[in-house]
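What follows draws every value from the coordinates through simple rules; no lab data is involved. In this text, all values refer to a predicted model and were calculated from it rather than measured experimentally. Cβ atoms are built from the backbone, for glycine too; each structure is taken alone.
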Structure 1
Amino acid sequence: MGMPRQKSGRQGLYSAEQRLRRDSSKWTMVQGVLAAFQFLVFLVSLILVLRTLATGEGAFVANLSVIFKTLVLFTIMVTGSLWEKEVFGQYLFAPAFFWEDVVSFVVIGLHTVYVAALITGALSQTSLMLLALAAYATYALNAFQFLWKLRQARLQHSLTQSNEVSA
């Protein structure tokens, strides 16, 4: 099972029609704002989790921060699927963002396990914090994937503009 191939005849991340839909979609701006907000929430929560691991203090606030990060994560996943539907015609796993969506589900899974373990008391506080770090490491990988795609989209746009000017 390999990485899905893009449709023949389409170069880069977006076709011309998809780029127009992306640029005119309200969800594009929503995703940008939520992604920046989620990253800020991640940084604050990461500091709180590391503090709890290092000192044993602040567990309540660290747990709340992970729950809040999880809610933001679910929000960005829902709005992201709406964006993907509008741009690519399917809610998730469009070929251009297949692996980002796969890793997003791993991130959501780890966050969900964290919340379930917190509610049920299945893990010690230290184990919860380590699980949060695993979820956050996976989130960081996922954020890198999306930043890489953003760079690819910008490069594609620059190349398209250069080709139009020279034509």
Structure 2
Amino acid sequence: MAAVALGLTVLENAIPSPLPGVKPGLANIITLIVLARFGWRAAVWVSLLRVVAGSLLFGNFLAPGFFLSLSGALCSLGMLALSVRLPQRMFGPVTHSVLASFAHITGQMAVVYLWLIPHSGIAYLIPIFATAALVFGTVNGLVAARFMDNDDSHVPEIKS
């Protein structure tokens, strides 16, 4: 599954972006599916292997882009750890995806502000990134839900 996520990362990097830093996060679909089917540990492994292997593949390991990706992935995983504890009848893959997407962009904006561009002007980018997080989080959640069986359409409890 990590290889599929890495393949989607490669595909995503081949798609031109109208705004730097705005990407659909296609590999997060795989993370959601792995979380639902195989549990928390497997989802963490898939997500972190994708970040490290992708950075090695694109030649930005330990560069700022790597730390942006890593911070986004860690915040997203943290949000998924919390969101899977929400009532399953009201919160499904789409909700989890949107929350993870917002956490991802929050982690990245924090790294940008605390390390790369410590200027309050980056706050003007928040509405753009929040809109992208909402749109792509919803689409990715719908795609992930479509790939899951009807019986598995809700994220189960975190498995150890």
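Taking mean count of other Cβ atoms within 10 Å over residues 16-23 as the criterion, which structure among 1, 2 has the greatest value? If you can, show how the numbers build up before the last one.
On the way: 1: 14.2; 2: 10.8.
The maximum falls on structure 1.
Tell me which of 1, 2 gives -22000 when you compute helix-only ellipticity at 222 nm (-39500 (n - 2.57) for each DSSP H run of 4 or more, over all residues; to 500).
Numbers: 1: -28500; 2: -22000.
Comparing all candidates, it corresponds to 2.
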Computing distance in nm of label points 7 Å out along Cα→Cβ at positions 24 and 56 for each of 1, 2, the value 2.7 comes from structure 2
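Taking 46, 31, 29 as the value of Cα extents along the principal axes in Å derived from one of the structures shown (1, 2), identify that structure. Walk me through the numbers on the way to the answer.
On the way: 1: 64, 31, 26; 2: 46, 31, 29.
For Cα extents along the principal axes in Å, the value 46, 31, 29 is produced by structure 2.
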Quick check on the output: 31 is relative contact order in percent (Cα under 8 Å, 6 or more apart), derived from one of 1, 2. Which one produced it? 2
When distance in nm of label points 7 Å out along Cα→Cβ at positions 48 and 104 is computed for each of 1, 2, the largest belongs to: 1
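Using distance in nm of label points 7 Å out along Cα→Cβ at positions 80 and 112 for the comparison, can you identify which of 1, 2 gives the largest number? Could the numbers behind the result be given before it?
On the way: 1: 1.4; 2: 2.3.
Result for distance in nm of label points 7 Å out along Cα→Cβ at positions 80 and 112 over 1, 2: largest is 2.
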